[in-house]
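So, here's a batch of structures to check.
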Structure P
Amino acid sequence: MIRAIGLSVTFSMLFAGAASAQQTIGGCSVLPADNIWNTPVDTLPVLSNSASMVATIGSTRGFHADFGAGMWDGGPIGIPFITVPGTQTKYPASFLYDDESDVGPYAVPLNAPIEGGSAATGDRHAIAIDTTNCILYELYRAFPGSNSWTADSGAIYDLKSNALRPSTWTSADAAGLPIAPGLVTVDEVLSGEIKHAIRFTVPQSRREFVWPARHYASTLTGTQYPRMGERFRLKANYDISSYPADVQVILRAMKKYGIIMADNGSAWYISGKPDSRWNDTNLRSFSRLLGENFEAVDATVLRIDPNSGAARQSGTSVAANPSTATVRVGQSRQFSATVTNGSAGVTWSVNGVTGGNAFTGTITSAGLYLAPATVPNPAIVTVRATSTATPTASGTASVTLIPKPSITSVSPASLSTGNFNITVNGAGFVSGSTISVDGVTLQTTFVSSSVLTGTGNAAAAKASVPVFVATPDSEVSNTLYVAIVQAASVSVSISPATVTVKTKATAQFTATVQGTTNTAVTWKVNGIAGGNGTVGTITAAGLYRAPNTAPKPSSVTVTATSAADPTKSASASVNISRK
């Protein structure tokens, strides 16, 4: 009885924090929120043979991001997957290991990207996600035919379900686990948080698998070898501040959600989706991360049912408010935290650093965020509220940092008296910003954070007038100066000035407009726009056509009027003869 009580207490202390909203792809949640892939493991106990397993894999071996931008050995770097609609054609598949493969058919297009490229000789994974029904299709060593697939093995997963594959069954991975839920994607990194464990490989594994894995691929039996499904995590005290910001996002996930051993391969190779947006230089910094910085944890304490991927959750959740914000450099923003099913205390961090720092901004214990003096790169930082009672429960806010408003140029450099248009280029503009010219606020259009346009009217010429931008948050830009010059007088001339035209014949007139860049005119005959059948007609291009019979009097007037200044016009006299 005493032993039973002790075990119950231990379990309650080890339950993971409630999983935050997990990764979504094409509107599909990647497995339920309480799935073991999506459950934090940062408070789980360390296995007694952790050090020996790390040493076997390589305690001084550096990590490697087995994904990136560009090409390697003729193919993209990483394991690709695509999304397809529910109407995607499903193709039959034949398997080498058909007794451990799902029959199908598979909604994987025959032109789907293959890991390593179409000519690859390696694992050749082909993966597709039906985003209408949230079904995951995965093939290993996949070769497309004219109307079917041939592969070594295949697996189909309902992403809405925690169901595991039958025990001892492989999948498209040696561990019998799905691949897609463990891949790192650029979109996750850009969001500021990865919310699941990450797939990785090791050179040697044990002839054993541990929940949630379903299959082994080894003849080795020593406990110094990791089992398929073994969960490791980055040690909490490992300092990640020197890594590039995008890599820090991945490292934070390694601390919170850990990494899951899914296949035999190179030591400490973590998996991700190829993408041209990856910064390969930054990803190479993973070589500084060593095996000795990790520890193996006992994830089985979270197991509810050996045939289900559902994991025990604490029920505590944290939400940061507001969830998104835009803050100018040097300005502050108050955040608050709502804790559900737990004590109210939280600790605040910025990009994983408690209290923040001068580079990304600082935050007080009361949630008051102070932006840094300059905009960092990237310009989006993550403010996190973490439950002090349940450190696995946290909520985040995405903060976009912008500079103070500034003007770099004004176009045109000289404005004309009368109505004018102006374009202001700079930085730090927001919707509602206004342009001021010579102390007058213009009607302003927000084009982007770096461009504003405005319209105004200048009564008189001035040698130099100030131009600045004011924003709704009471910030004022620097001032540039432009000249206001007297607008040139518009004049119109017409050629020919006089002409004789027979009935039904034509004459071409040309109007010349000076003093404005707008050279358009409107044409009239005897004051009638475009003329008529009695006095003759004229096109927008100035082609006059005489009427069928000569009018009385037989002379008419053709007029060209400036579109820029309708008070300016010129006329020509047309004499219409019968012969």
Structure Q
Amino acid sequence: MGDVLLWILSGGLMVGVLVIVHEAGHYVVARLFGVGTPVFSIGFGPRLFGFRFWETDFRISLLPFGGYVRMAGADPFGEEYVEDWVEPEEDLMNKPVWQRLLVTLAGPTANLILPFVLFTAVLMLGEPQSDTTVGNVRPGSPAAQLGFELGDQIVSVEGEPVDTWQELLRSLDGRPGAASVVVQRGSERMTLTLPPGVVGGKAFRTLDDFGLFHSALSSRIGVSDPTSPAWRAGIRPGDEIVEVDGAEVITFAELQAALTPDRVHEVVVQRAGAEPGRLELSIAPGAGWSPAPGEVLPDPWGLIPGEVFVGEVLPDSAAAEAGVAVGDRLVGIDGTPILSWDDVLGLVGATTEGLDLSTEAPLRSGGCGSEPLDPILGRPLDLSLVRDGEPLTLTFQPRVQREVVISEVNYRPIMGVKHFDRTSVAGPETVKYYSLTEAFPRAVDDGGEVLHNTMTVLGNLLRGKLKPKESLGGPIEIVRTAGYAAQDGFFTFARVMGMISFSLGIVNLLPVPVFDGGQILFYAIEGIRGRPLPLLLRERIQMVGVLFLAALMVMVLVMDIGRWLEG
């Protein structure tokens, strides 16, 4: 109940702010041009309460679905008066076309400006951000080969200080040449030289590809050898060790440091799955036990990071058909060792290299008849795994799955398994305060990215690459999004508000009747022709727009309810 109330309050606040900003844009420009503004309403319908200021009735109305500024002399079609008498100098329709166009344009423009204001304010107020501590280095990765270690603090790139992980990414993104990176390791400073294109290049799209992570492996672990000390103590795949000898442990590194090899330890295990519960176990060193020869993730207790164990097998998936089971340890694919979950994604993803999935997948994903078409399959893979200490090899063919990531439509081959929940934990954070001259350029970069994503979604929707359910949301979805953002705190809430504001601004500029863009189009045509379109024609166009908007609202409401019911 508390979450629902938070969602309603935060959603109402977000929608209210966005409406006020939009209508304030219309209001301010109208006043600048001397247009009368008898009403500024949040909501539609009967007036509930408000106050008068500058000859304007600022009011809250009954129906909380948007808002409006009533301007003297204007009707929905831009010609007939709605008052008996309007001062000619305050009449919107007596103003030049360019002034009417700017008044209409001001609302969406205000929504487009708001994100830059919010993003700048967030940076100046000191948004908590990930610092530059290395939380994990993937074994065998280029980062590991270069010498990066867990706990390293990245100080600078090419002599420029970096204080946050985002600054590190910006410094490396698209850098054509090698980069000199200064690393603080304990009391020692050292310089490491990164190869070209570590971020945004052909070899490494992200630092994750390079093998460097800010997040750390958690103390959720797996065990694959029944003769190991951990297995004999009762520890099983997916268990989360939360205490060692009364001291809390959160990361895998903390767990390994706490389990000294010369004594018995008392551990507290949080077990999930079919038999959830909190267990107190004793783990003793294994006399004469050692990891098997060739073990790629050796540990004196037999503990393995939980991310290379199967936590869930999706029904009707390639993995389910091959016989993969929960608790299996993934050891290798086609002879290549699996050291992390990224290895699984990379090895499975490579099975469709050379196949143009953007054109093949839509044609093969479904048919017009009652029988669906066969899915696209990657090449067969041999999966090496360990189940209850016994090695096993299974063969499976990944299936191509359509997915939407931010604004892009991707077609990705999947195996059909997930690792256990919470196999990693967020790294440490820092609060950095930016000056206005530092914050605004970064806000422009962030706003540019939001604009790119919004335009990509709109383009994919118009081209039919995105389904409406994947790209459109109505009031319920805004409330849900605002609620989740509010749970994460003020800074997340402000950023989400900025992103939604950007989307509203762009949508309002579309040349659709009843949107501001439709009115802008009418005024532009009037400016070119020297006279407005015939009233009857505008009425009919406007009526089509009203019907379109009503149908759109019904559609997004139905989709919102569907998403709500699906959880």
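Where a number appears in this text, it was derived from the coordinates with a stated rule and is not lab data. Keep in mind that what you see is a predicted model, and the values were worked out from it rather than measured. Cβ atoms are built from the backbone, for glycine too; each structure is taken alone.
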**Item:** Structure responsible for 5.7, with distance in nm of label points 7 Å out along Cα→Cβ at positions 351 and 543 calculated and labels P, Q on offer
**Value:** Q
**Item:** Given 1.00 for FRET efficiency 1/(1 + (r/R0)^6) of positions 119 and 167 (r between Cβ atoms, R0 = 35 Å, to 0.05), calculated: source structure among P, Q
**Value:** Q
**Prompt:** Given that Rg/Rh (Cα atoms, Kirkwood Rh), derived from a single structure, equals 1.23, which label among P, Q identifies that structure?
**Reply:** P
**Asked** If helix-only ellipticity at 222 nm (-39500 (n - 2.57) for each DSSP H run of 4 or more, over all residues; to 500) comes out at -2000 when worked out from the coordinates, which of P, Q was used?
**Response** P
**Request:** Kindly point out which one of P, Q the value 13.0, 34 was derived from, the read-out being Rg and Dmax of the Cα atoms in Å, for residues 247-294 alone.
**Result:** Q
**Message:** With mean count of other Cβ atoms within 10 Å over residues 63-70 coming out at 16.8, pick the structure among P, Q it was computed from.
**Reply:** Q
**Message:** If you rank structures P, Q by mean count of other Cβ atoms within 10 Å over residues 327-334, which sits at the top with the largest value?
**Reply:** Q
**Message:** Can you rank P, Q by relative contact order in percent (Cα under 8 Å, 6 or more apart) and just name the one with the largest value?
**Reply:** Q
